[in-house]
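What follows is a set of structures to go through.
Nothing in this text is a laboratory measurement; each read-out follows from the coordinates by a stated rule. Everything numeric here is computed off the predicted structure, so don't read it as measured data. Cβ atoms are built from the backbone, for glycine too; each structure is taken alone.
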Structure P
């Protein structure tokens with residue numbers, strides 16, 4: 001019985017999220033179905049992050065235990081042949097027996113895309129939040145600095161969530177300057193793309209989307225830097241900003257401890 005680490009990317013628009021649910025297609029269920037031929041028992045995969053409905057991933061990680069002797073590169077090819085086109089396995093590795101995609105993770109990075117300009121590309125709208133008015137970039141950067149470090153993020157979690165503690169640590173929050181999009185350079189419509197990247201050791205439900213919504217309100221002048229500082233440590237959801245829509249959010253990377261020698265990279269594909 002081997003433990004395998006599977007890295008995958010997906011467009012989350014058509015799914016109820018990562019986690020298996022009774023009310024629609026999930027990424028987890030699709031991956032388990034693709035791996036089912038390689039075990040006589042039902043296959044269960046564990047994801048590093050439970051991305052919500054409509055959220056995308058560039059580097060989601062899953063772990064699974066399989067007895068089948070198929071080589072990792074063979075499993076990669078077989079899984080992609082069985083998966084829908086909007087889910088791709090990009091790497092398979094044999095790892096230590098005690099590896100767990102969720103509990104072994106040391107940090108995750110999320111990226112959110114904001115689309116500026118009066119008109120946005122019909123191709124970009126699926127992967128970003130359109131904010132037609134100008135945003136104060138420097139104010140957003142300044143407010144983002146307040147969020148770095150260990151804080152009580154109770155105000156930045158979905159209402160009704162139940163967790164043991166709402167204290168989390170953010171390692172960095174970066175707000176890129178707005179840049180011209182590809183469609184803008186071709187059509188001259190003035191579209192821009194701003195990215196907000198958040199790296200932390202753990203996140204609450206909807207935390208990144210609420211952080212983004214709060215920073216957007218700072219950029220719009222709806223709230224100031226001090227209101228962001230006040231929201232930290234306050235246990236009521238209404239003191240923080242709106243929840244950004246899921247379509248602009250990507251799980252970019254999941255990090256783990258240990259030198260590369262602890263795993264054997266046996267199958268990778270940059271463009272399966």
Structure Q
């Protein structure tokens with residue numbers, strides 16, 4: 001571990017001890033008793049403000065010094081472990097999935113226009129996002145199976161399909177989806193898919209329901225089933241090139257899987273110790 005990473009580790013742990021654990025009861029009380037499970041507990045914005053003031057912000061974004069911490073994934077891993085000790089531990093540092101992966105995609109593959117419109121507000125913690133890949137009709141653990149269509153018509157792409165288990169979509173702060181669908185079903189298997197930006201308020205986007213995991217709706221974050229019916233977005237919303245969606249997804253999921261595993265280790269350490 002570098003000296004910088006060791007220092008961040010100490011500071012993140014101190015922040016968790018001083019602020020995050022103490023805020024858990026207030027956070028969950030708001031969800032259960034405010035009368036609106038899908039409203040954001042004010043304590044979270046207070047935590048985010050404190051973390052940003054202390055320079056504990058966007059630590060996950062390792063490879064992009066212009067935007068993130070400049071840490072390697074190895075250096076970030078113990079920080080994710082510490083954040084994982086609380087179910088609300090990652091968000092105060094702007095290190096929550098699926099925003100982390102979406103920000104990595106935009107930082108790595110996005111155009112300057114896409115970065116200014118969506119990446120910067122995400123980096124600032126002003127909005128949240130979702131990644132729309134999994135589908136109810138196919139075995140989506142193999143992403144080449146997805147059937148959602150993305151067809152170009154002039155200067156627009158038209159999107160049709162149904163997605164589910166879309167984490168973060170019910171969150172009232174979620175403003176943008178990165179959607180993965182097929183632009184060319186006749187291309188080689190791993191070059192049929194593309195990724196495209198779909199603002200949540202685009203006509204034809206319908207959140208059908210928040211779904212439950214082991215009986216929990218995970219409010220106010222949630223996991224949604226969503227219908228995309230004749231959804232039109234400009235061609236400038238395409239991320240990268242047509243046919244590059246599968247490769248982009250693998251680049252996104254690589255570090256994300258490490259982040260998830262480390263958070264779960266932290267969770268186990270706290271709750272099973």
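General observations
- With Kirkwood radius over Cα pairs in Å derived as 19.3, matching label from P, Q: Q
- At a computed -6000 (helix-only ellipticity at 222 nm (-39500 (n - 2.57) for each DSSP H run of 4 or more, over all residues; to 500)), which of P, Q: P
- Of the structures P, Q, the one that 12.9 was derived from, the read-out being mean count of other Cβ atoms within 10 Å over residues 213-220: Q
- For mean count of other Cβ atoms within 10 Å over residues 125-132 computed as 22.8, the structure of P, Q it came from: Q
- Relative contact order in percent (Cα under 8 Å, 6 or more apart) - highest-scoring structure of P, Q: P
- Comparison of P, Q by mean count of other Cβ atoms within 10 Å over residues 5-12 - largest value held by: P
- Of the structures P, Q, the one that 2.1 was derived from, the read-out being distance in nm of label points 7 Å out along Cα→Cβ at positions 77 and 133: Q
- Test item: distance in nm of label points 7 Å out along Cα→Cβ at positions 157 and 173 calculated as 1.7, pick one of P, Q: P
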